[in-house]
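A.B. asks: Below: a set of structures, written as structure tokens.
No lab work stands behind these numbers, since they all come straight from the coordinates. These numbers come from a predicted model, not from an experiment. Cβ atoms are built from the backbone, for glycine too; each structure is taken alone.
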Structure 1
């Protein structure tokens, strides 16, 4: 009898946890139950039952709702777990995710971007891989091992200036970090990183919001300073995998830097190549 009671209670708790998460994601998208019903093809009555915990979802139902609400893979895993269902999205290491043709694709991007920096980062902005130019650029301020370096913390904690337009770049990154944290409310590691940077560096409240009185540019340029004082002016582009079915791969980003002027092109050739 005790076993039956315990199992029944667990099912009830599970339904209510799933219900709360479903309501959270629906509200984030600004959808009513009727809106979600029309978008997903699920009856509004059934959605109501799911959000009140009156009924639990099937694996297929979770998949339909996650896809309709465009929920990030890491949070989809939480929804499956809350529903006591096995997630179809494996949670592996980055090394395991970067296997076979995926590794070949990443390495091709890195190699073909020489002599300009290209960096592979995880969701916490920890460096996973870099091409030669990216490695040499980071080792200007972080000699030795590069993999595992947190690029956000390096930007904020380096004793020597890494970026000439530091305030513009740092403010943009903090706002990006905060948005990503809000989009992944269950990711405590990411929220802890945001809180740690904001607290340790006593950032002004204005850094956390966008100033709409300032005319925004299409991209935020970044000017790196080499140890010899030579500036490298770039814009960057982030590449992600389309329709990944793996949490680690979904959160992987490849940031490639493109020179803004001929001086930067020449400096990259001189300082960030094999012969330099």
Structure 2
């Protein structure tokens, strides 16, 4: 079976799942592996994966458009040595670039291995639980005193290494980066903001990679309506998810997401048993 068998309903469900789990600390890769298995759906194919990534990218760029525009202008000014450039925005842009490098290098080195060996429900159950407990510890024990302006090159590099770990399904890119951020003393809001800004180059790189694969090998053709439905739903749901999460963490802990991860892990173990 291939991606051509994806229906509009399946496209919408997968888009909702991807959009919500991409930015919540619960692992989108785990859900996108498990949901089709549970319902017996065909693999969605590279083309649909590309469209969902573009939907998520559209959402995060739209939500953080002011930050990203300031960072782009500041970074450009720092490269061209324009005296009036925004130094703080330029510094943040360079830190995001630095934090992206570990994931890029890990993807190049281990991407094929992860795709072929790590898409295992047993491994997903373990990573959901272990990294959920690490998230809980960082959320409870972190000092939560530092803002985004306090991110330095060491913190950016450590957060970037945490992001690279999210190549393994079940880890969660947002969960790993927020765990690292809070463990380093950043507030929940600062850890989430840096994590979401960091998602822009990562999702862009992933989209480009999927685009190249589709161009070279084909993408298991999906109908136009499922593709459009997937993109619109993924973009809209991802935007609403980011807006909700950024408000939620101002007043609440991340315990509910930890509990969800542990319950999902236990469910997988039960089903496998």
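A.B. asks: Looking at structures 1, 2, which one was FRET efficiency 1/(1 + (r/R0)^6) of positions 57 and 257 (r between Cβ atoms, R0 = 25 Å, to 0.05) calculated from, given that it came out as 0.65? Spell out each step's value before the answer.
C.D. replies: Numbers: 1: 0.05; 2: 0.65.
Traced to structure 2.
A.B. asks: Name the one structure among 1, 2 that distance in nm of label points 7 Å out along Cα→Cβ at positions 89 and 113 of 4.1 was derived from.
C.D. replies: Computing distance in nm of label points 7 Å out along Cα→Cβ at positions 89 and 113 on every structure in 1, 2 gives 4.1 only for 2.
A.B. asks: Compare relative contact order in percent (Cα under 8 Å, 6 or more apart) across structures 1, 2 and report the one with the greatest value.
C.D. replies: Details: 1: 19; 2: 36.
Checked 1, 2; max of relative contact order in percent (Cα under 8 Å, 6 or more apart) sits with 2.
A.B. asks: Upon calculation of helix-only ellipticity at 222 nm (-39500 (n - 2.57) for each DSSP H run of 4 or more, over all residues; to 500) from the atomic coordinates, which of the structures 1, 2 produces -15500?
C.D. replies: Numbers: 1: -15500; 2: -26500.
Clearly, the read-out refers to 1.
A.B. asks: Between 1, 2, which one scores greatest on FRET efficiency 1/(1 + (r/R0)^6) of positions 121 and 193 (r between Cβ atoms, R0 = 30 Å, to 0.05)?
C.D. replies: Largest one: structure 1.
A.B. asks: If you don't mind, another one. A value of 57, 40, 34 was derived for Cα extents along the principal axes in Å; which structure in 1, 2 was it taken from? Working shown, then result.
C.D. replies: Details: 1: 73, 47, 37; 2: 57, 40, 34.
Attributed to the structure labelled 2.
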